[in-house]
Structure P
Amino acid sequence: MADLPPAPAAVERAAGLAGPDAAVQEVRALAGGTHARTYLIRTANPEREFVLREYPPGDDAPGNESRVLSALGGLGGLAPRLLASGAGDAPGTGAWTLISRLPGTADITPGHPAAWAGQLGEALARIHATPVQRLGELQKVPERPGGSLAAVSGPAAGPVSAGWEALASAPAVLTHYDFWSGNTVWEGGILTGVVDWSGGALGPRGFDVGWCRLDLYLLYGEHIAAGFLESYRHASSALPDPLYWDLWAAARSHEDVESWVPNYRELGRADLTAPELRKRHTAWTQHLIRALGDPLPSSCSPSI
């Protein structure tokens, strides 16, 4: 997808936002992610940078991303700002969003994974602390295709189905929906922002926590996933037991974890081949199932 040229109308819009004398100096495809085509647009006179995200025809993600980013208003610098949006300007093209560029780049190969994972936990706690009153009418996670019970499969699906009522009815927070390490940007070893808000919704905090822990297990193993959770708990004082949220993440990724190969490869983890991802996903799922004990932990109850 990233080899296709960007929408001319979006590039022209970026130049117009930069100023009346601005000229487009560079348009470059960015790595990471397969859902949308993402480009960096640089202008001169003045020097400005924009990020363009283009989606397939019929995809509702750009509309949702526009709503979410408008409601967030930059989230204190943690999220990009929506600058413009538009429909596809050629047959077979979809809608697009033009957003501000956050400083830094994606980094899933840190020199110190434990400290890196700790910052991920702190950032997610900040996201979840956003007052829901300012978010308007965002979608709810269980109403989305990937957040429904129909999306679960594999060995973890049974426990998730059994505890579904408590999982789905847990108190809602601002949920990124695809909070994994590749959707964050870094500069000088410091997390500077979170990108790809096209799935932003209202949902249980454990939805994001379990998803990120799965990603960290695939990348670096249980120790780093545990460090992320400790950091999140310290920053939020919430989610005492992640087991069923981890099971939910495993169950909704069971069928397509191999398709994540390009996401990891483009960001420097070519070792995570399809067989390797399946092997690690299976090991994580088996670990979680072994950890199952008595009924649904209190962390999954609606009182959380």
Structure Q
Amino acid sequence: MVKYAEASDAPIANRRFPYVQIDVFTSQRLEGNQLVVFTDARGLTDVEMLALARETNLQETTFVFPREAATEHREGVKVRIFNPAGEMPFAGHPTLGTSYVLRMQDPSNPSTVLLDLKAGKIPVVFRDDARGAFGEMTQLDPVFGKTHDRNKVAQVVGLRSDDLDPDLPIQTVSTGLAFVVVPIRTLKALQSLHLDFDRNDAYLQAAGENALDFHYVTRDTGDPKVCLRARNIDRFGEDPATGSASGCTAAWMVKYGVTKPDELALIRQGIEANRPSEIFVRASKDGDRPNNVRVGGHAVKVMEGVLIL
């Protein structure tokens, strides 16, 4: 016999969490890199945040944990970043996109938003231009790792050795997350990548530097306004805009003379994924050491709502 709940039994109250979806590194909706920002994640567990990152199924999803105004002024806004596989200490387009959302929601329209991430405190400075607000994050000072054998990398990523740029090194760089920057000689070779992710992951693991992925770039852009074309592809799909790897690339460009110190350079990414993105980068140099790495771009809100759990 089925036993029904008594009328006096109180229903479990739904929990409600507001969110905003934003396209990052673009001023055009439905382009750039998508991001969902949960603007008040207090009450969510780690398990729930990971489940929500899998639910959005985007490259990353961010969770804001508001604190007292004095604490946020001193320490920054606490933000946690998840991708479908787990939590990340830092990522570029989530940092920029979350800062945009926080600024939009602040009546004072601050010129700087400070985020308190697992990797450390990251400031994002805003200025207005013809396309709206332009935000620029300052990433952690670069750490340069090993340079990699051109022939070995070519075999791993499915290219010929002469497809790789002979004048620039393949090198691991980190400005919060480590990537192996792979310079490719021609745009045609960049567009023809067909990757074996098991081989890629095995190589990166054996290298022992905790590099997240290869980041592929070419100076053969076909457009004098564009310094580099870039691609970043993993088993989750193609990333339309990789802000963390772009910071690594900015430091690498200054170190090897692709750009001058503090020269603003445009990296275009996401073309092959049909999500065109424009990433503006620059870095300073102290002696022979690049520093003050900045990565910027625009963003535009496309959706907002409430999650019910």
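Throughout, read-outs are computed from the coordinates displayed, never taken from laboratory work. Owing to the predicted nature of the structure, the values given are computational and were not obtained by experimental measurement. Cβ atoms are built from the backbone, for glycine too; each structure is taken alone.
For which of P, Q does mean count of other Cβ atoms within 10 Å over residues 67-74, calculated from the coordinates, equal 11.5? Walk me through the intermediate numbers first.
Numbers: P: 17.8; Q: 11.5.
Only structure Q yields this read-out.
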**Prompt:** Ranked by distance in nm of label points 7 Å out along Cα→Cβ at positions 99 and 259, which of P, Q sits at the highest value?
**Reply:** P
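State the single structure among P, Q that was used to calculate helix-only ellipticity at 222 nm (-39500 (n - 2.57) for each DSSP H run of 4 or more, over all residues; to 500), giving -11500. Walk me through the intermediate numbers first.
Values: P: -11500; Q: -6500.
Value -11500 for helix-only ellipticity at 222 nm (-39500 (n - 2.57) for each DSSP H run of 4 or more, over all residues; to 500) corresponds to P out of P, Q.
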**Asked** Comparing structures P, Q by FRET efficiency 1/(1 + (r/R0)^6) of positions 43 and 291 (r between Cβ atoms, R0 = 35 Å, to 0.05), which one has the largest value?
**Response** Q
**Request:** Match the computed value 19.3, 67 of Rg and Dmax of the Cα atoms in Å to one of the structures P, Q, and report its label.
**Result:** P
**Complete:** Ranked by mean count of other Cβ atoms within 10 Å over residues 59-66, the structure on top of P, Q with the greatest value is Q
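When log10 I(q)/I(0) by the Debye sum over Cα atoms at q = 0.19, 0.24, 0.28, 0.33 Å⁻¹, for residues 35-74 alone is computed for each of P, Q, which one produces -0.70, -0.88, -0.96, -1.03?
Value -0.70, -0.88, -0.96, -1.03 for log10 I(q)/I(0) by the Debye sum over Cα atoms at q = 0.19, 0.24, 0.28, 0.33 Å⁻¹, for residues 35-74 alone corresponds to P out of P, Q.
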